[in-house]
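Heads up, there are several structures right after this.
No lab work stands behind these numbers, since they all come straight from the coordinates. From a predicted model like this one, the values you see are computed outputs, not experimental measurements. Cβ atoms are built from the backbone, for glycine too; each structure is taken alone.
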Structure 1
């Protein structure tokens with residue numbers, strides 16, 4: 001199946017970039033582009049892909065990572081109708097348990113209004129400890145993959161691997177018996 005995948009992320013400390021690189025490595029030749037949004041001149045590059053993976057981190061008390069905060073206005077008018085989108089995000093569940101992964105929810109709030117993209121890669125909350133999050137899909141799921149390099153770095157690789165299997169299934173690219 002011929003599908004174009006793009007990974008778009010913002011990273012202040014390098015943790016989200018590290019996650020994006022791990023995702024790119026695992027997806028291999030499927031990934032056409034993996035780029036920090038601070039290096040994009042326009043948002044049109046995002047719409048060139050069939051499957052779009054967005055990476056973001058939450059800062060301070062639920063704030064959007066700076067590169068994304070600066071880039072979001074460039075997305076105005078972008079049409080993602082028919083695109084499949086998914087999210088991965090960094091957060092600190094112990095230091096900031098009341099706004100864990102909030103930026104992921106905020107970014108989804110922007111993306112879902114850009115036409116009619118299809119959200120895939122919804123991820124269970126069962127292996128996480130936090131109090132509140134704007135990144136909730138429903139009572140038991142985040143809208144995407146949550147990563148916590150501050151408190152659970154040993155879980156990152158397995159979470160990415162398992163989430164990518166789900167993303168590929170949701171996208172109709174693999175079947176698991």
Structure 2
């Protein structure tokens with residue numbers, strides 16, 4: 001079937017089997033290999049992308065379902081020679097080791113920061129109607145769908161908190177002792 005996907009701001013015409021996942025369309029047909037195939041079951045988060053600004057696992061959806069949607073991958077967040085604030089914070093805080101999960105972590109963190117800015121509470125938010133204040137437990141909960149086998153979680157959380165603080169839209173705070 002013929003389909004046109006809008007990926008990182010560009011319309012991309014493809015000829016796909018209707019059973020092709022969005023992940024496979026991105027990786028195998030558009031050569032956007034930053035989005036990783038980890039578990040292929042939606043459990044690891046390595047394939048996280050932004051779909052109309054919301055984070056999803058690309059392995060769990062069919063490409064044919066997203067012709068009218070805006071898709072953003074790690075390649076669309078910032079050019080390689082000019083990393084964004086979140087990417088720079090990941091480097092500064094060693095938010096990666098082997099790097100396999102890093103694109104999914106960064107894309108998920110980008111979506112998570114937008115959710116927090118919009119005031120969406122999480123499972124650990126103390127007040128469902130108050131402004132979202134990011135702390136380590138809030139970030140850990142919001143990022144729980146993204147696994148890192150190298151256990152770089154401390155650096156990942158620090159990078160996200162630093163970025164949130166820099167953006168000043170969400171006020172990070174330390175966890176209550």
The value 13.2 for mean count of other Cβ atoms within 10 Å over residues 38-45 was derived from one model only; which of 1, 2 is it?
1
At a computed 20.0 (mean count of other Cβ atoms within 10 Å over residues 70-77), which of 1, 2
2
For which of 1, 2 does FRET efficiency 1/(1 + (r/R0)^6) of positions 30 and 102 (r between Cβ atoms, R0 = 35 Å, to 0.05), calculated from the coordinates, equal 0.75?
1
Assuming 56, 35, 29 is Cα extents along the principal axes in Å as calculated from a single structure, say which of 1, 2 it is.
2
